[in-house]
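> I've put the structures underneath this note.
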Structure P
Amino acid sequence: MSLLYDDPLTQLAFSVHENPKVYALLIGSGLSQAASIPTGWDITLDLIRKVAAAKRQKRPKAPEVWYKDVTGNAPNYSELLAELGGTRAERRSILQGYIEPNAEDVQEGRRVPTKAHHAVARLVQDGYVRTIVTTNFDRLLEQALQKRNVVPTVVSSPSMLASAQPMHSSDCFLPKLHGDYKEESIRNTEKELENYPAKFRSLLARIFDEHGLIVCGWSGAWDTALCQALKSSPSRRYSTYWAARGKLGDQAQDLVNHRGARVIRIDDADSFFDSLQQRVSILKQSVRNEPKSVDLLIASVKRFASRKKHRVRLHDLFADETRALTNKLKGTERTDDLGQNVAILESLTEPLAKALGVLGRWSRDDTSPNAPGIIRKVWSQRNESSAIQPVQAHLRGYPVVLLFTAFGLGLTQAERWEALHAHLSVRIEDERPGAAMRAVDKLFLWAWERVCYALKWQEVPGATQGVNALSDYLCNLFRAWSEPHAADVGDFDHLFDTWEFLASLAYLERYDKDRVRQVAEGKHEPSYATWVPLGRGIGKSEVRERLYEYFGESKTQSQLLDAGFSGGDPDFLELSLKCLDAMVSEMRRLR
């Protein structure tokens with residue numbers, strides 16, 4: 001089975017993303033149905049009701065049946081409209097009442113651009129779609145485009161085509177094949193739709209030859225000339241995708257077969273275009289950073305960090321990267337898909353996170369940029385994103401978690417214990433006005449912004465199951481990211497476990513000594529008195545023994561105490577180690 005078996009929408013999203021402006025849209029009345037603008041058939045039934053009322057007939061329950069009983073023929077949109085409106089101007093007036101919104105419509109959200117119109121406008125604004133062929137009379141697409149500051153080149157008659165801006169130089173080229181409802185040159189009878197003017201035929205031949213095609217909301221049932229234009233197109237250099245709600249009609253199926261189109265089953269135009277736009281946007285945002293550019297960044301950090309004379313250049317380099325990240329995060333589109341959002345945020349954060357890891361490993365205090373300032377800046381701007389969904393809201397701090405972890409790992413590898421403790425103790429703003437918390441209290445594992453309650457990290461692709469899902473995930477991620485500063489580390493897992501162990505130790509400093517003592521001596525349950533986020537390794541006896549053996553040495557303990565761990569109190573450090581043991585025991589018991 002292929003990777004994209006039975007998933008033409010994802011295949012289409014890749015094609016649109018990789019081939020900007022190559023795909024043209026062919027859209028019909030189905031796009032505007034959600035805006036309460038009726039289709040031709042809806043208009044036909046309503047006109048039949050109005051004719052019955054004018055004849056002083058009882059309102060028919062089945063207008064099409066009543067029409068056939070009276071005329072002997074099945075209802076026909078073109079014939080009925082031609083009979084009621086003898087001229088194009090008269091037919092335009094009839095249609096205007098079905099399209100033009102009144103004050104109540106606007107207030108109730110009817111006859112205004114729908115989610116599909118706005119999604120199409122976003123695809124145009126982002127440079128993925130330029131050409132939109134439509135049979136619709138309404139101006140909903142134009143309105144949606146204008147909200148995105150895109151001025152379309154609208155062509156609703158051959159005379160307009162002669163003076164219009166060329167297709168290749170337009171931001172959006174919008175041929176309205178059947179005209180505009182405010183103009184008299186509309187086409188809506190069968191006779192008018194049998195053939196297009198020569199200039200329109202030439203235009204369609206060029207569009208269908210040079211572009212791939214995405215069809216949505218168009219049945220092909222009445223538009224003889226448009227069907228013929230599709231059949232006459234000689235080229236198949238790009239694919240055709242046909243979005244369909246139900247079973248295709250004979251004419252549409254004939255065109256699908258003729259063009260070798262892929263049919264995408266959809267619920268409606270809104271969900272189709274919204275999903276397509278989101279997938280294209282996600283592909284745009286999750287494209288991995290160019291390896292050469294990241295390698296150049298890392299090489300520059302290593303070179304500048306090694307000499308005092310490059311101090312200013314190093315500061316400028318990090319300022320630029322921080323500014324670039326915050327700007328990207330502001331414009332990031334997200335969905336309710338946790339895995340997709342995580343991938344996007346990791347891709348955006350990776351360059352700066354790798355650079356901070358190198359900085360932590362190789363720099364010294366007298367040359368180091370303000371890493372705490374970088375973390376504070378990205379943290380403070382997390383609320384400026386457009387995220388509104390719960391998953392999005394809780395993920396706002398994830399890039400800061402990655403930066404916090406990256407710099408901490410670099411410091412841990414360098415055994416810069418004083419700098420590490422200072423890093424863990426950096427004060428960052430809390431949600432409460434004027435309040436601040438230590439970074440370790442806000443960004444370390446499950447302490448991170450209520451993440452254990454809001455996010456199911458086990459659902460992220462590549463994550464493990466169980467309570468250590470986030471810890472395991474970050475370990476695997478940073479194993480891949482740490483090569484620039486930890487290529488010489490023989491046991492990366494031990495480095496990561498050491499970082500998490502020291503972060504847990506620093507976390508305990510939030511509690512007073514008496515409380516820690518009570519837990520260490522078994523007088524209180526750990527989770528009740530001294531809750532601490534624990535990493536993946538400390539629950540494993542062999543890992544814990546290795547860590548305790550190393551940090552139990554008097555020399556290493558003295559270094560930790562001098563660095564500020566446990567407040568510099570040897571007794572507090574010993575109690576903290578016992579407290580962590582109690583936490584591990586309780587976790588095992590609760591499992």
Structure Q
Amino acid sequence: MPDAYAVSPDTLRIRLSVPRGQAGTVWIHYGDRYARQRPLAMMMSHQGMTASFDVFQADISVATGRFQYLFEIQLFTGETMVYGEDGVGRSLSTDRPFQFAAILHRDLYSVPSWSTTAVCYEIFPDRFLRYPTDLKPPSPSPLAAWDSTPTSSSFFGGTLAGIIQKLPYLAELGISLIYLTPIFASRSNHRYDTDDYYRIDPMLGTPEDLKKLVREAHQRGIRVMLDAVFNHSSSRFFAFQDVVAKGKRSPYWDWYFIKGSEVSTKPLNYQTFANGIANMPKLNFANPAVEAYFLEVARHWIREAGIDGWRLDVANEVDHRFWRTFREAIKQEFPECLIVGEVWHDPLPWVQGDQFDGVMNYRLRNIVDDFFVQKKISVTELASRLDDLRFSLPSPALSAGLNLVGSHDTERVLTWLHEDEEAYLATLVLLFSWQGIPMIYYGDEIGMLGGTDPLCRGGMQWDRNPGKSPIFRAIQALIGLRAQYGALRGEKLTIDHALASQHILQYRRQDQDGSELVITINLSPSPISLPASRSTLFSTAASGFREKLPPRHAEIWIAQ
């Protein structure tokens with residue numbers, strides 16, 4: 001958990017975790033770190049509970065941006081303890097305080113101003129829309145039928161022009177950010193093995209198509225984020241081909257991790273993505289030439305096409321030093337560029353303001369999976385784990401992360417939820433009312449089915465009249481609420497843990513002006529009562545259920 005981080009040039013956010021159920025109130029005593037005393041004091045607010053801790057928080061300000069602070073913890077037993085740098089003590093006047101040496105301008109954590117209002121839609125380009133129809137895949141095989149079962153090698157023929165054609169559809173849904181999986185030259189349908197980072201795959205279109213897509217998306221208030229596959233290249237990438245041809249005599253030999261004096265695939269003698277995937281050799285970013293090459297790739301597409309963000313594939317397997325350099329270079333090129341890393345586990349080392357703006361929030365999906373799919377945690381545990389997730393990162397990282405329950409790397413949401421549409425709608429309420437950028441994987445807004453890769457990558461089912469889907473309409477309504485109510489886009493969120501023990505997940509979102517929305521998800525086996533005077537903004541239940549919220553249904557409401 002980040003215990004202290006800057007939120008402005010003179011304000012520090014402090015969090016303290018106290019063993020659950022032990023502390024009544026917590027005070028923080030603070031001042032300038034060069035002063036002999038700590039003349040300021042503030043009672044910290046109770047923010048929530050994890051499985052083991054109560055979490056208290058305070059935003060403290062010192063004009064100099066230099067801090068010292070001690071905690072005064074008043075226990076329910078009546079005892080008072082002081083907590084400082086040397087651990088638990090007894091004296092506010094003699095115990096050694098914690099210090100935050102200085103808030104420095106370049107260390108402030110800033111994310112793109114537009115990220116808090118964004119709603120993301122992920123597109124696997126080969127499967128979105130075939131337009132035009134005279135494309136040929138990079139093999140003798142013909143294009144697969146659009147409604148056929150996807151395979152690891154089949155091409156369906158989707159194009160950038162097809163995405164452009166469907167921009168009105170995305171605008172109607174309310175999308176404000178498109179995330180495209182890789183679009184650069186490759187011989188695979190997924191294109192995560194890049195042959196040429198400066199060339200749009202001809203099956204998808206041309207650089208002019210990408211420019212047109214970005215231009216017309218911007219005209220509709222939609223931004224575009226591309227996928228950067230920098231951890232590894234294709235084995236057909238020019239540098240690796242030179243290594244294959246020349247061995248250690250190649251100037252690109254140190255671009256990769258190779259044992260011996262020449263490349264071998266049997267046995268494999270070089271590092272790759274995952275386990276021994278020969279056509280995805282891992283790149284060596286300790287080599288300055290590799291770093292320089294890929295920094296220029298990233299800058300090129302911002303300049304050339306005006307893209308708004310980079311999603312970084314396998315981001316946790318590239319060194320931190322490169323990502324720090326990457327952030328500095330990209331933010332100099334375009335300060336409002338969104339940088340999102342693919343990290344499936346605890347991402348804190350990457351989201352402290354010096355590398356990524358946010359990450360793909362697979363940990364949120366894991367929590368939903370444990371409750372709705374695996375059914376191995378209670379509502380009380382669900383609430384605690386959601387709080388633990390929320391407190392595990394700085395607030396800017398939460399606001400700029402992609403919250404998802406489905407992607408190109410997972411089962412389709414309805415398949416994952418055993419085709420339980422009620423569970424899906426309840427999950428959508430959580431997804432769109434939680435802190436962060438909600439992300440929908442193409443086709444999940446109409447309830448497409450499919451198992452894990454490659455079955456989750458079927459052709460978009462346009463013949464199902466997507467705009468008529470109840471899931472589509474629910475997502476559209478939830479996006480509208482996020483646009484209308486600042487409370488759903490801010491960082492203030494409070495879970496009612498007492499209700500969790502009654503099998504009700506309820507939390508409140510507060511705006512800076514004090515307005516408050518309540519989100520209630522009834523996970524009990526019986527209907528529950530909600531205030532009769534409330535104003536309902538959204539409900540997954542039928543309109544006739546005014547007095548009671550049925551089991552497995554959710555509502556967003558305002559107290560009157």
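> Figure out for me which of the structures P, Q the number 102, 56, 50 belongs to, where Cα extents along the principal axes in Å was derived from the coordinates.
Attributed to the structure labelled P.
> On distance in nm of label points 7 Å out along Cα→Cβ at positions 144 and 272, which of the structures labelled P, Q is highest?
Q
> With mean count of other Cβ atoms within 10 Å over residues 160-167 computed per structure, which member of P, Q shows the largest figure?
Answer by largest value of mean count of other Cβ atoms within 10 Å over residues 160-167: Q.
> Work out the source of -17000 here, i.e. which of P, Q gives that when helix-only ellipticity at 222 nm (-39500 (n - 2.57) for each DSSP H run of 4 or more, over all residues; to 500) is computed.
P
> For distance in nm of label points 7 Å out along Cα→Cβ at positions 232 and 512, which structure out of P, Q has the highest calculated value?
P
Any read-out appearing in this document is the output of simple, stated calculations on the displayed coordinates, not a laboratory observation. Values in this document were obtained by computation on a predicted structure and should not be read as measured data. Cβ atoms are built from the backbone, for glycine too; each structure is taken alone.
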